[in-house]
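Each in structure tokens, the structures are laid out below.
Just so it is clear, none of the values below were taken in a lab; they were calculated from the coordinates. Only a predicted model underlies this, so the values are computations on that prediction, with no experimental measurement involved. Cβ atoms are built from the backbone, for glycine too; each structure is taken alone.
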Structure 1
Amino acid sequence: MRLLGRRFALEVDGVAEISELLPEYPIPKAPPFLRGVVNIHGTVAAVLDLGIYLGIGPSEKGRTLLLLSSPGCSLAIVVEQVERMITADDIGAVRSCSDSLLPCELLLADGSAALIDLQALLASVEKRL
């Protein structure tokens, strides 16, 4: 997926649904990284602006929502574009990183993508709320 000119990846089982951007309803007194809530087929999910959360800027060009798959948590993230599914055969190498939310970088034939640790992200968001 693309966000603010950077590529990120999630484990496929961490995504419950991919949707077009839906109307958002504000959450009073929410931190800036929570854009609001959306209703995705009856599931109300908080919308995380991943760009703000990671400190790289707001996701102003976001056009796609990824509803994350995690028991007891309804969270969607906004991205600009979902590019493709990456298989193990697509990964040339893995470079470790020191960031707990982005623990490694996947080196691909056409560039790289930072892998998001979904459980670390969810725990971090919950802690900041």
Structure 2
Amino acid sequence: MTRNEAREIMMQILYELDATKALDAEKAVSLAEDRLPGDHAVRGGKLLSEIAGSIDDIDADINRCASKWKTSRMPKVDLAIMRLACGELRFCDDIPEAVTVNEAINMAKKYSTENSARFIHGVLGAITKGK
């Protein structure tokens, strides 16, 4: 499994946890262990746990940088993509910011609406500049 494929599964887990209102660290780790193989499960579980534990701060960053949008009104796929990217930006020092942003844009093109990639790029760009 590639890192890109693992990212897509982690985004889907974040989407599922948000949709079921079960976004907690323990559930995130459990799902990562079930759906990701080997090292990806360990790394993914750790990242998802950190995201779940920092979700209020991550959402605050997204809200601050999303012009005229709040996380409560955003498409859930876009929100899951941005939460994952923000988690990588915060907790994965070994992944360059440009790679994280590019991967998020590619996921948006694959999984979301026509305008989502541009929106996500703008939000993540503002977040990286504000670090």
For Kirkwood radius over Cα pairs in Å, for residues 45-108 alone, the calculated result is 13.7, so let me know which of 1, 2 that is.
1
Looking at Cα Rg over 2.2 N^0.38 Å, point out which structure of 1, 2 has the largest value.
1
Given 14.8 as the derived value for mean count of other Cβ atoms within 10 Å over residues 29-36, which of the supplied structures 1, 2 does it correspond to?
1
From which structure (1, 2) was FRET efficiency 1/(1 + (r/R0)^6) of positions 13 and 37 (r between Cβ atoms, R0 = 25 Å, to 0.05) calculated, if the value obtained is 0.60?
1
Could you figure out which one of 1, 2 the value 2.8 for distance in nm of label points 7 Å out along Cα→Cβ at positions 5 and 61 was computed from?
2
Taking helix-only ellipticity at 222 nm (-39500 (n - 2.57) for each DSSP H run of 4 or more, over all residues; to 500) from the coordinates of each of 1, 2, which one would give -24500?
2
